[in-house]
Structure P
Amino acid sequence: MTTVTITQVAERVGVSVATVSRFLSGNNVREEDAIREAIAQLNYRPSAAARNLKSGKTSTIAVIVPDIANPFFASIVRGAEKAAGEKFMVLLVNTDGNPNREERILTQLFGRVDGVIMVPLTEDEVAPTAFGKFGFPIVFVDRISKESHEFDSVLVDNVKGSRLAVEKFIALGHTRIAMIGGPLDSTPGKLRRDGFHAALKKAKIENNPEYFVEADFNQVGGFAAMTKLLDLDNPPTAVLSANNLMTIGALEAIKSRGVCVPEELSFIGFDDIEMATLLVPPLTVVSRDVESQGAEAMRIMINRLDPNNRLSPQHKMIDVKLIERGSCSNPWLWSSKDSKIDQGSKKVK
């Protein structure tokens, strides 16, 4: 099979080789539609290796996530891909929650990508030195250590999210408010806990340590934490779950005990999930535009790779909002004698 050359593409369009080369490098050219059509017709495949040797660029950005099976991380990747457009190829890497695999992947990516967008597994003080040695720009998404501010980042307003949920519970009359929280050595876990406590303090509601249960950000963690709350002598009448997978596990635990939402227990999940509107009742959630996190990270990366930009580290915050559906109600609208959670003792029967 004869190899098609860039010269043949240029001749088909009637432009110079330099014009086609500029198009392939991601620059805007007047004839880009015609060039794109000629490339498709001729089945032209530019030599990435040769182009990289000449320019020192790969036009590839890696997006590294801990668990691609989690819809949250999949949405980050989707947003990044959309923002990359045609100028950059996105290389998806799943670390599967393994720190050793994460570091090995970063080492292997050197010279193969122009930059990395990642949800890091490590957030301690060692992270800045560890990540800085790889020699390419990194944009952190969702998590970042307090020592890593020399890197770009895109976070969500975790404190506000928890505060909105607790304020909703309080407005309905709840005072026995609990949270299923994520690991406190993670950015979202700590900040969502902080927002939970701050809202309780502002309302002058006692901070009962039994009403905050730390667990892993997964379905098993949510189930175990919800079970622990329901087993308390004075179980809560309202619960906030710290992420989407925990919410699924918590709802499974609630169902297994025969507790009705919202008649016997009000519930809010942090992060919207596809099934939220299909549940009975539909789930009230703290929602954020997850795709926009990935898209914003990609925009920052593209700007960072522009040699004409000399930007200081960029730190973007994604806003949140409360979407009210049907999983919350006033705690005194039902009769205690018919409730699994007795309103006198608050114990699950």
Structure Q
Amino acid sequence: MILADSTGANHRVRTTSFGSSGGNVNDITHSFCCSGTLGSLVSKGGTQYILSNNHVLARVDQATIGEDISQPGLIDNGCQTPPIVADFSEAIPLGTQNVDAALAALRSGQMDSGGTILDIGVPCATPGTPRVGLAVAKSGRTTGCQTGTIGSINTNVSVQYQKRCGSGRKFVIPYSNQVVINSTTFSAGGDSGSLIVSGACTTTNGDNAPIALLFAGSSSSTVGNPIQDVVGALGISFVGTSMCSAPTSAAAATAIGREPLQNDLDFATMIKDRHAPDMMRSPEVIGVGVGVTDNDPGKVALVIYIDSTRPIQSRMPTQVDGVPVKVVRTDPFVAY
């Protein structure tokens, strides 16, 4: 096994591997230039595409088909135009299908046609299922390859966007049923677009199954679209190996030792769906999902994410309809 570079330095230079710096060359203003991560390689209709976010490739719904996509991104090339590797092709309009996802058609010879991701290798072509406690990894522009565990699933979140790179109107888009990893080191600004996979940082092909598409976070949490939602919205398949040693559910890959019962998860999800809309009317509540308690990884809990930058306007319950409540204090979720 080759140890991964966790610093991210090898992700911010010219490379043909995915999990590296990249973005739209028009994502620039007088004062700023912006970049994200070219996450992975996918296929659609016999054509290969780079998979990343709308806000990375499509400039928050503003790009036109054919705009140049570079690797590395502008921010890692002194805001000067870097090598062009793809052409913007398609984005799911934000706020319409519960994903922040976009595609860019790969230019021949500019990126690895086998789909190698830095410090991860070629992922499994078969997507996996997000489960509470699942051990996951991601390879991204800023923090390189990092590992963590899924802290909540089926999570309703409010995510802040900005219309232009470093300027313009800020606005919030609600998402439902998202995947959240609670870690201060898993991601940072510029890692958006990374493919979240099961397992750990490794270069053994097939060890990692696609789980989610990273698109937002805070100083202590990372948010991803469940990968099946991304696949369904874009009509894509992953370029990867069919010889998969990666588990596609948490049964063989949890980091917490034991899993909560599916019946308990289903019940908690029902309670979350019933109460989350009312909970999120409180301005300090930025997320409500399904996870486990801190002291018992087999005991299901509602996970409520609180914006620590706002005053608390209502007292958080200790349980809702018999389901324990776990409170996570963080700063706002931002598409970064």
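Taken together, the values in this text are just the output of simple stated rules run on the coordinates, not laboratory data. These figures come from a predicted structure and were not determined experimentally. Cβ atoms are built from the backbone, for glycine too; each structure is taken alone.
Quick check on the output: -0.25, -0.53, -1.03 is log10 I(q)/I(0) by the Debye sum over Cα atoms at q = 0.07, 0.10, 0.14 Å⁻¹, derived from one of P, Q. Which one produced it? Derived from the structure labelled Q. From which structure (P, Q) was distance in nm of label points 7 Å out along Cα→Cβ at positions 283 and 307 calculated, if the value obtained is 0.7? Label of the source structure: Q. Figure out for me which of the structures P, Q the number -2500 belongs to, where helix-only ellipticity at 222 nm (-39500 (n - 2.57) for each DSSP H run of 4 or more, over all residues; to 500) was derived from the coordinates. Traced to structure Q.
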